[in-house]
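Below you'll find the structures, each written out as C-alpha cells.
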Structure 1
Amino acid sequence: MADVILPVLNEAAAIPWVLERMPREFHPIVVDNGSTDGSGPVAEALGATVVVEPRRGFGAACFAGLRAATGETVCFMDCDGSLDPAYLPSVVRPLEEGIASLVMGARQSVEGAWPWHARLANRCVALEVRRRTAVKLADLGPMRAAGRKALLQLDLQDRRFGWPLEMVLKAASAGWRIAEVPVPYLPRRGGKSKVTGTVTGTVRTIADMSGLLR
C-alpha cells in the first residue's frame, strides 16, 4: 500500500472525482491547508485520511502529509482534477522495479490545461536543473513517487512553492536515479490553480524556486 499525499486549499469541487478514481492499492492523505469550502470534511466522508496543516504553503502541506504517511512508498499529486490518480501505478512502477529512486510524472497537456506562462516557466526551470545536475527532465511535475524514509532523509526545508524543486535538487545531489513517465494533464475542476492559474501565482513560484537555485 502506497500513501498519496494530496495538498488541498479549497478543492471541494474536485475532491470527489480524484478520490473516486484512486486505485485501491493507494491510500489518500488529504492535507487541508486552510480551506474555507469544507474540503476536509468532504475528503473525510469519502474515506481519506485528513491532516490539517494551518501553516500556509505548498511545501508545508506536502511535509505534513509526508510526516503522516506510513507506507514504504509515498506519492504526491495535486487534488484539483488536473491529474488522474489512475496513472499512479505507472508512476510507482519504476520504483518497484528498482529502475529509479524518484519518479516524476511528465505532464502531457490537453488543450487549455496548461497556461503559456506556467509552461514556459516550467521549461526554463527544467533546463536549469539539467544544466546544474545533468538530470534530464522535461517537467517538474506535481505527480511523483519516492520511498518515504529516503525522502525524510533528504531533509527538505522549503515550505512554499520551492518544495518540488528542492526535492529534485537534493535527490540528484544524493545520487538518486530520477526517471520520468508521461501522465495526462487535464483542465482543473473548478477555480484557478494557486500556482499555474495566474501570472501572479507563476511569478511567486519562480521567485521561490529561484531562491533555491541561487
Structure 2
Amino acid sequence: MNQKEKKTRAAAIVAALKELYPDAVCALDYAGDPWRLLVMGRLSAQCTDARVNLVCRELFRAYPDAASMAAAPLAAIEEIIRPCGLFHTKAQSLRDASRMLTEEYGGILPDTMEALLEFPGVGRKIANLLLGDIYHKPAIVADTHCIRICGRLGLYPETLRDPHKVEKALIPLIDGAESSDFCHRIVTFGREWCMARAPRCAECPLAARGLCEKRRREERRNG
C-alpha cells in the first residue's frame, strides 16, 4: 500500500471511528485541569487508566493543585500512588514537575513540545496528550492501543513498535485537526473491539468496512 492509499484509508478510519464514538473522551478524568492531566499522564505509565482515575481521587483530595503537591512530603505522595506502580520514581517526578510548573511557569502549563519535555517524567506521549487535550493542537498519542491497532489496520508495518516512529508515521496520514480525538477514539475501540489478546475480528465494525489489513490478510489466507 503506497502513501496515498494509506492516507485514504486513514481518512476512512477516522470517519468510521467518529461515527462509532461521536464524543471523543479522554480516559483520564482530569476535569479540564492541565496540571491534573500532567499528573495522571505520568501515573498511567505501566498502569491502567481506571486505576489512575481511582487513585487520583484520593491524591487530588490531598493535593488539589500544583503548589500543594510541590510542598508535599515525598513519602506521603508515594503512599497514595503506590497502587499505580513505580511509586518511588513517579512520586519524585510528580513533585518535581509540580515545583517546576509553580516556580518557573507560574502554574500555567506551557504549550510547546520542547518546553513540556523539560518536565520530569514527561515524554512525547504525555506531551502530545497535553498539547492535544489542553491546547487543541495536532498531536498523536502513541500509546499501546494506538501502536497495536494502527499497525493491524495497515497504516504501517505491524512489527513497528517504537512510539516515536509510530507518531512520525501517523502525522502525515491523520488530519491534524482530528488527531487528538482520533487517539481517544482508538483507545475506546481497543478496549471494546481490538483487544491485544482476543480481538473481536468477526464482529469488528472496521473490519466489516474493509478497513483492517490484518483481517483482510487472514481472509485471503483462509480462502
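Work out volume of the Cα convex hull per residue in Å³ for each of structures 1, 2, then name the structure with the largest result.
Once volume of the Cα convex hull per residue in Å³ is tallied for 1, 2, the winner is 2.
If you work out FRET efficiency 1/(1 + (r/R0)^6) of positions 4 and 148 (r between Cβ atoms, R0 = 25 Å, to 0.05) for 1, 2, which one comes out largest?
Working: 1: 1.00; 2: 0.55.
When FRET efficiency 1/(1 + (r/R0)^6) of positions 4 and 148 (r between Cβ atoms, R0 = 25 Å, to 0.05) is computed for each of 1, 2, structure 1 gives the biggest number.
Kindly point out which one of 1, 2 the value 3.9 was derived from, the read-out being distance in nm of label points 7 Å out along Cα→Cβ at positions 52 and 124.
This figure was derived from 1.
Suppose FRET efficiency 1/(1 + (r/R0)^6) of positions 12 and 36 (r between Cβ atoms, R0 = 25 Å, to 0.05) works out to 0.10; of 1, 2, which structure was it derived from?
Label of the source structure: 2.
Identify the structure, out of 1, 2, from whose coordinates helix-only ellipticity at 222 nm (-39500 (n - 2.57) for each DSSP H run of 4 or more, over all residues; to 500) was calculated to give -18500.
Values: 1: -11500; 2: -18500.
Going through each structure in turn, the value belongs to 2.
Out of 1, 2, which structure matches 23.9 when mean count of other Cβ atoms within 10 Å over residues 28-35 is calculated?
On the way: 1: 23.9; 2: 16.8.
It traces back to 1.
Given 1.0 as the derived value for distance in nm of label points 7 Å out along Cα→Cβ at positions 116 and 132, which of the supplied structures 1, 2 does it correspond to?
The structure behind it is 2.
Computed from the coordinates by the stated procedures, all read-outs in this text should not be read as laboratory data. Since the model is a prediction, treat every value here as computed from it, not as a measurement. Cβ atoms are built from the backbone, for glycine too; each structure is taken alone.
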